[in-house]
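Asker: These are the structures, in structure tokens.
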Structure P
Amino acid sequence: MLKPTMALVAALLAFATSAHAQSWPAGQPIKVIIPFTAGSATDVIARTVFEQVGSQIGQSFVIDNRVGASGTIGANAVAKADPDGYTLLVNSSSHTITPSTFSNLPYDTEKDFAAVIPLANLANVLVVSPAKYKSVKDLVEAARAKPGVLNYGTAGSGSASHVNAERFLLAANAKAQHVPFKGAPEALREIVADRIDFYFTPLAPARGLINDGKLAAIAVSSSSRSKALPNVPTTIESGIPNSEYDFWIGLFAPAKTPAPILERLHKEIAAALANPGVQEKLTKLGADPMPMSAADFRALIGKEIKSNAELVKAAGIKPN
């Protein structure tokens with residue numbers, strides 16, 4: 001009996017992979033791993049988008065919150081998953097920070113993931129206790145008067161909220177103590193209780209507290225004002241040059257996921273993001289559109305990994 005040649009084996013494998021990709025999804029639930037807590041901006045945005053995608057393709061998406069280590073536990077699970085389109089990752093811009101804040105990541109941020117499509121761009125909101133600070137000027141003056149005495153919350157060491165705060169402090173020539181939390185809900189509770197002085201949070205988990213007057217939104221960190229908070233100035237408008245920081249949420253898949261699956265995912269999510277009902281929900285969450293091709297999204301990832309490495313070094317953030 002003739003043994004199959006390596007070329008034949010490769011051809012058969014390629015054919016099987018192509019057939020699998022063309023039949024995706026085939027009656028199997030698709031797991032979406034979110035490396036942050038339920039109720040976080042990443043979680044809420046993902047659930048909003050994939051509810052619509054599920055209805056479009058007639059397939060269920062199961063949200064799996066894998067919390068810990070600034071999102072690296074959940075990201076690692078996807079990096080090591082079978083590249084079959086049934087395990088996906090929705091991560092925030094923290095994804096491009098962890099290469100600089102973790103000395104021994106169990107995956108390669110650029111090589112082990114396929115960047116599929118951004119879901120949204122959100123303005124991080126600088127929130128404080130209404131009884132304590134009325135403006136960015138008040139907060140900065142207090143921080144400068146007592147260097148290192150004020151504290152700020154984050155969604156974990158090396159998270160986007162951490163780097164956002166450090167960029168702000170560097171630009172403001174001020175110092176404050178970092179207090180990491182498991183996620184946004186925990187940090188927000190501490191702000192409301194007046195045990196934490198400030199926090200740069202995505203609007204989604206904080207909006208109800210802001211509307212109820214339990215938190216004051218004194219600035220947004222984005223380069224332009226948020227459509228959801230048109231009366232809240234940017235940190236730059238508040239007198240802190242070079243303090244802008246943009247926060248995004250996007251979809252990733254294991255690196256070797258077949259191109260037809262990645263293309264289908266991009267197409268279906270783009271359609272979901274164009275749905276008027278989804279757009280209305282995202283607008284209420286403070287999310288702005290971020291239309292991008294997969295290639296442009298990959299380029300953004302590479303660019304941010306480099307720029308965040310420079311920022312982490314300048315801020316003196318020590319790798320975990």
Structure Q
Amino acid sequence: MKAWQRALCTAVLGGAVTLTSTWAGAPVQAQASSLQTAVTVVRIAPEETILFSIQFIDGFRAKVVDNKTRATTYIDIKANKDEYLRLGIYDKQGRVTQPTNGFSDKLAELVPYVTENGSIQYVGRQRLWGLHGNDRIAHATSIWTLENQKPQLVSLTVSQGESDNFPSPEVFINSGISLDKDITFVLDTKYADVTGDGIKDHVMLVGHKEGDELGLPVDDLRIVVRDGRRNQHFFASVGKMDAGYLPKLSIGYINSDKVKDILVTIPTKNGRVYSALTWRYTKFVPLIDQAALNNPGQYKVTLDGQGVGTTVQSVRPAKK
């Protein structure tokens with residue numbers, strides 16, 4: 001057993017530990033590169049936070065207005081129709097009978113990421129609720145830059161429904177984690193069902209870096225998943241190409257087996273490196289061979305607005 005595996009077995013993480021590893025040596029491509037300026041999570045002052053007015057309106061909809069851009073978004077809330085009818089908030093025709101307001105999370109921090117052109121921006125995420133903490137109706141994503149160390153809002157979008165790409169509510173980005181070395185940090189987190197049992201799991205991307213700043217080079221990247229049902233931990237390497245800076249997680253469906261997959265995006269000095277993992281039987285395994293996934297002649301990875309891979313498409317050669 002390797003030293004880091006022994007450390008995992010004795011770490012105080014709660015629940016039983018199951019180990020999986022596909023690591024097979026040093027990265028064969030794409031070495032890590034440091035940023036010119038160290039970056040870290042930005043704390044939002046109370047006067048800078050984004051506030052939302054959320055008002056139930058006729059037609060089983062919510063009217064959402066933010067205090068920054070003053071934009072209006074209308075959210076369909078029919079998914080919770082039965083509860084609203086039971087509570088007398090709406091009548092059967094969908095008319096509001098009791099004026100009702102929703103609420104939102106406070107924006108507390110902004111997390112840095114590498115844009116597609118290589119610059120650094122920051123993202124903030126907030127959940128929007130109807131009546132209570134189980135009545136999630138939408139989520140908000142805000143993009144920011146830093147000017148003279150002050151956050152400046154670039155854009156704000158409000159999207160309907162559940163999001164698997166929000167951070168874990170229990171594991172904090174850039175916190176140390178008791179694994180193999182005292183330079184092991186949590187680099188990104190998600191809260192989503194990735195084992196296919198219908199219960200959300202805490203998904204963590206961890207790695208080694210020589211300091212607290214998030215923009216430092218990282219290596220030995222691994223996935224740690226705390227199973228939501230049994231509180232058991234599962235571990236897997238991202239593959240041979242496991243070094244870069246500001247790596248990110250994305251949760252979604254890559255194949256058609258109805259189990260959500262994990263896609264890792266690793267910015268490097270030579271571009272982005274990707275790794276795709278999925279739950280199979282009792283462990284997390286590569287969904288696509290990492291070398292093949294990073295061959296543009298075989299696969300194309302689509303990026304979101306934050307330069308993070310979200311979908312994977314097979315590249316088929318043109319017919320002759």
Structure R
Amino acid sequence: MKFFRSKAQPRFDPHLPALTTVQADHLRSLVGQYHAGRPQVTIGGDAVHAPQGVSPLHNLAELCRRADPREWPRLVEHHFRAVEGAEAATPQGSEQVLRVAYLRLLADDAFPAEVADGFRYVRPVAPGLQEALALDLPEAVRLLDDRAVGETGLEALRAAGRANLVREPVEYDVAHGQGGATLHIASGASMFVASKALVLDELARAVTGRELPADGALFTAPSRHYLAFHPLAGREAVDALNDLAAFGLGAYQDNPGPVSPRVYWWHRGTVTSLTRIDEETRSFSIAPPEELMVILRRLHAGA
């Protein structure tokens with residue numbers, strides 16, 4: 001299955017690969033215009049550097065990619081006003097911080113190299129995914145860096161972030177993929193829908209009324225607003241792999257806040273990537289581990 005963009009298309013920016021080099025230069029120019037008159041602010045390849053910290057441009061680039069270029073100045077202004085508003089609205093005191101703290105699922109390349117050292121507490125979930133902490137503020141979501149985490153305490157933030165994530169409401173639907181498999185789909189305006197993969201057992205219980213089976217579930221978290229899963233409990237499991245792969249790739253390419261197009265296996269709290277990506281040929285394939293293959297064969301045989 002072909003993945004990402006064809007090599008025949010225009011050259012994409014090495015720092016902001018959602019955009020071509022021409023588009024990325026234009027976006028950086030607009031960002032520079034917004035910050036005109038602030039000599040202490042500089043714009044690098046994929047981030048804005050200011051005395052108060054570094055603001056990555058990846059999400060803004062993804063948003064602009066889907067918009068009419070005439071809308072870009074408005075999007076830039078809205079983005080940075082939200083960033084500035086988040087800084088001003090950040091609560092003071094541990095008790096207030098814990099009330100709005102959430103676990104946040106992110107792509108494993110979400111942090112530019114120049115800021116990664118400030119987020120050492122972030123932990124990997126599986127290839128393509130990592131877990132961070134964020135504050136859900138009135139006008140924006142603010143990721144917490146090591147300094148902010150240290151002020152409140154990592155374990156307290158993770159416990160509060162998990163509890164708040166479990167309580168976060170989502171819209172729920174059941175759909176059937178092209179292969180006929182039943183897909184359970186969580187969606188919504190919340191910035192934490194995909195993050196529900198971090199509490200998938202709790203989500204499944206809440207929306208289906210049933211526990212996940214002992215064999216676990218397959219899932220994809222393509223964008224921050226979507227999560228689809230399939231409990232491993234019947235003959236549909238093999239078809240679900242292909243249906244989730246198609247759903248994940250489409251939602252990853254077409255929605256803001258992309259996370260990962262991969263398909264994963266959740267099993268007793270451990271997450272395993274089932275997608276093998278070949279960057280050189282720009283293709284991907286599904287490659288389940290032998291442990292999962294045994295389960296799939298058993299389910300397909302109706303055992």
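Asker: Identify the structure, out of P, Q, R, from whose coordinates volume of the Cα convex hull per residue in Å³ was calculated to give 139.
Answerer: Attributed to the structure labelled R.
Asker: Okay, moving on. A value of 1.10 was derived for Rg/Rh (Cα atoms, Kirkwood Rh), for residues 114-185 alone; which structure in P, Q, R was it taken from?
Answerer: Source structure for this number: R.
Asker: If you don't mind, another one. Supply the structure label, taken from P, Q, R, corresponding to helix-only ellipticity at 222 nm (-39500 (n - 2.57) for each DSSP H run of 4 or more, over all residues; to 500) with the calculated value -13000.
Answerer: Only one of P, Q, R returns -13000 for helix-only ellipticity at 222 nm (-39500 (n - 2.57) for each DSSP H run of 4 or more, over all residues; to 500), namely P.
Every number here is computed from the coordinates shown, using simple stated rules; none is lab data. Computed from a prediction, not measured in an experiment: that's the story for all the values here.
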